[in-house]
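Just so you know, all these numbers are worked out from the coordinates, no wet-lab data involved. Not measured: the values here are computed from a predicted model. Cβ atoms are built from the backbone, for glycine too; each structure is taken alone.
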Structure I
Amino acid sequence: WLEVGPGGGVLLTSLLSLGLPPSSMTACEPSPQLCSLISSRHPLVDVRPGYVEDTLDPSAPEKYDVVTMLEVVEHVEPGGRRGMMERLKGAMKPGGWLFLSTI
């Protein structure tokens, strides 16, 4: 499970409380302060500081079944959105799910 832009980790905390193993979670967050907050609350979660295009390697062997990106797209420059989506597509398993919302 990959969460892009988890902020303070509200969704991540909810998923973990439902029984999702922390070792199965990756959080990609550009704010160093929020990365520290998530890491302190959930030390077994793989927290990657930075933007998707800087932290995800689409050729890496790890692939995600589920990607959540809630209220993030509106913070990405319009010219960078396609590249971000391509990077996410490359990081997902075939048949994986992308849950996206925006304002």
Structure II
Amino acid sequence: MAPRKAPTPPLPEQLLGHALFLSLIVLSVMHWDLRTLQVDSAYQIYKWIVSPEVNVEAHRYSAILPQLLVKAMVAIGAATRAVLIAASVAHALVPYGVFLI
């Protein structure tokens, strides 16, 4: 049996990427009101909340993942503020998930 190799430490670029995405998540929590209460975003999130089905507009299929988080928050009866914060954070979590892949 071949000896196991020691895991390689993360590259500085990887650490920088994690730091940047975590800072984006923190900023999306801090500024959720600015991100979710503007006209276009507010209307989109409103449709996510009141519509029972998944809503895809202009072939933006990547918007399904943040939408599912918002619908899950609504389904468990979360407060409106928590739903809006989740909508703000979800838009940072999707690209972070792609980065992790």
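Taking distance in nm of label points 7 Å out along Cα→Cβ at positions 41 and 57 for each of I, II, which is largest?
The structure with the largest value is I.
With distance in nm of label points 7 Å out along Cα→Cβ at positions 49 and 73 derived from the coordinates and found to be 2.9, which of I, II does the value describe?
Label of the originating structure: I.
For the read-out helix-only ellipticity at 222 nm (-39500 (n - 2.57) for each DSSP H run of 4 or more, over all residues; to 500), a value of -8500 was computed from one structure; give its label from I, II.
Attributed to the structure labelled I.
Ranked on relative contact order in percent (Cα under 8 Å, 6 or more apart), which label among I, II comes first with the largest value?
Largest calculated value belongs to II.
Given a value of 57, 30, 29 for Cα extents along the principal axes in Å, calculated from one of I, II, which structure does it belong to?
It was calculated from structure II.
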